[in-house]
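Participant: The structures come next, written out as structure tokens.
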Structure 1
Amino acid sequence: MRLASPAAQTVERNRIIGNSVGISIASPVVVPPQIRYNTFIANGTAMVNNSAVAVDAENNFWGSAAGPTPGVDIVGPVDFTPFLQVPPGQPFVTTGPIANRPPSARPTRQLYVVIENPNDTAVSVQIQGYYLTNTQNLYVLEQINLAAESSPGSKVSRTYFANFDEFEFRFLPSDDRVLISVWGLNANGQLVDPHRLVNSELSRFEGDI
């Protein structure tokens, strides 16, 4: 896609996939284009700005929850923050913020995650873990594949470091019937009562909420 008009330009809610350059902005551009709620995946470079104006490219998904890499995914003056951590409209499952601040020691030191596929076809799940301060800090990013129900590999478990005052885990399943549960573990590896969330207790959202 090439933007080269001196007039105002808006690009919203497109899937820009598998190009050498996703969007190219040429020097005739005068008014900063607004490029929002788009999904960029598997492009050589997602956006190249050859104009003298900074492009307004907030709230796009750049192919990773970690956002774009300047100089690689984007070239030139581009305002890309805040960015989406899931594609627009992509359903995701979340624990919500988990407070881990007791009077003495943090009760949860690790988070035990169980994911099960009840479908007769294979599915995938992306796992994102964040420790929360005044910002969301991504520290876990893993893509797992699950075999069809009753096959080896249809159920997997993971254990993640969670010794933070506050944290949140998000899951992006390719099928909304995937079963997910999370369990807090203390320093001795025992279950922590306040931090047990079975599948029905997890919250479900669309990606652009």
Structure 2
Amino acid sequence: MGVNIKKLILEGEGTTLDFKRTITSFEKIAKTMVSYANNKGGKLLIGVDDDGRIVGVKSEDEEKYMINKAAGFYARPALEPEFEEIYIDDKIVLVVVIAESENKPHYAMGEDKKWWVYIRVKDKSVLASKIVVDVLKRETRNEGVLLEFTTKEKALLDYLENHDRITAKEFSSMLNLSRRRSYRILVNLILSGIIRVHTTEKEEFYTAN
């Protein structure tokens, strides 16, 4: 793997990197790992504080146990993390690599014992919308999209020519569509590469591609 820890730490936490002083919760770490698998993959640096200070791990075996149990029992389908132990300044940093999955979407068990899909947005693991979950499922199945260009699709694209963005709720209201019908149109247009979905911690919206 050959990870340059100090260089990674300087880059800071983000879409593909997370610092953990130690693992304290199966649910929380499963959520992070699932969000990586559903995105472009990522690394966890265990033994590194949120501010980037290297504190080292007390027991790499205990941390690996927590990661492996979360990956096997708190993620569905199960994940297969890779590990590397890096010795730096007489301390051990455990690097955990989660590859982008070919079997999306992955679900993480929450503290409510329900299964949820997460995606990575900047340095946070964010709950995926139904639209994003459907897109992940259909991308994995390599389903072709038979796109019927009705007046509804045309109205959406005309709107996006004159406006920067639109939400699913705005689209439903604009054409007086049921939520299910508007979701189906949005999913097809995303899979066709005609529009793009943008997820933030506060909202989700769509733009022309």
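Participant: -11000 is what came out when helix-only ellipticity at 222 nm (-39500 (n - 2.57) for each DSSP H run of 4 or more, over all residues; to 500) was calculated for one structure; which of 1, 2 is it?
Facilitator: Label of the originating structure: 2.
Participant: Now for a separate question. For FRET efficiency 1/(1 + (r/R0)^6) of positions 41 and 201 (r between Cβ atoms, R0 = 30 Å, to 0.05), which structure out of 1, 2 has the highest calculated value?
Facilitator: 2
Participant: I would also like to ask the following. When FRET efficiency 1/(1 + (r/R0)^6) of positions 57 and 105 (r between Cβ atoms, R0 = 30 Å, to 0.05) is calculated, the result is 0.50; to which of the structures 1, 2 does this value belong?
Facilitator: 2
Participant: While we're here: For structures 1, 2, which has the highest computed value of distance in nm of label points 7 Å out along Cα→Cβ at positions 65 and 169?
Facilitator: Working: 1: 1.0; 2: 4.6.
Greatest value across 1, 2: structure 2.
Participant: Let me ask something else. Using distance in nm of label points 7 Å out along Cα→Cβ at positions 9 and 161 as the calculated read-out, with 4.4 as its value, let me know the right label among 1, 2.
Facilitator: Numbers: 1: 4.4; 2: 5.4.
Here the read-out was taken from 1.
Participant: Given structures 1, 2, which gives the highest value for distance in nm of label points 7 Å out along Cα→Cβ at positions 33 and 73?
Facilitator: 1
Participant: Also: For mean projected area of the Cα convex hull in nm², for residues 97-176 alone, which of the structures 1, 2 scores highest?
Facilitator: Working: 1: 5.7; 2: 8.1.
That would be structure 2.
Just so you know, all these numbers are worked out from the coordinates, no wet-lab data involved. What you see is a predicted model, and the numbers here were worked out from it, not measured in a lab. Cβ atoms are built from the backbone, for glycine too; each structure is taken alone.
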